[in-house]
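Got some structures for you, see below.
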Structure I
Amino acid sequence: MKREDLIKQDGFTLVELIVALTLLLVVALAFVPMFVYVSEGSQNNRARLIALKLASSKIEEIRALPYDR
């Protein structure tokens, strides 16, 4: 075997793998606040929708009452 063949190896070293995983973790952690924000927004929208449906139902109930009361 030639010396150049021994030096040139394909694949990742352990250090490169750890660096790549660390970068991936940093990027993934950057998205966590976004997921929390979206989840909270979804809960708020759900609560508003329930309140809107209840209010609309009550308004229709009041509209259905006769005027002579």
Structure II
Amino acid sequence: MDWEGKLKKALHDKGLRLTPQRQLVLEAMVNLGKGHLTADEVYEITKAESNDISLATIYRTLDLFVDMNLLRR
């Protein structure tokens, strides 16, 4: 199963869904694959794709992915 599929299943198991913003964060993390990214770096990457995302959304999404054991700090 690919990362998107794993994330969709993990979110579904928690009663959540894969929002466009969560999708953008996931794509930034998977496509760059350069090791550790800061929240600000993720924000700059996703902001280039969509103006409909805030830094607060990035932090909440990253925290959610950490809580779900999909990312590490």
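A compact table of results
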| item | result |
| --- | --- |
| Computed 0.45 for FRET efficiency 1/(1 + (r/R0)^6) of positions 31 and 55 (r between Cβ atoms, R0 = 35 Å, to 0.05) - originating structure among I, II | I |
| Given 68, 10, 4 for semi-axes √(5λ) of the Cα gyration tensor in Å, calculated: source structure among I, II | I |
| For helix-only ellipticity at 222 nm (-39500 (n - 2.57) for each DSSP H run of 4 or more, over all residues; to 500) computed as -28500, the structure of I, II it came from | I |
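Only the coordinates and a few stated rules stand behind these numbers; no lab work does. What you see is a predicted model; the values in this text were computed from it and never measured. Cβ atoms are built from the backbone, for glycine too; each structure is taken alone.
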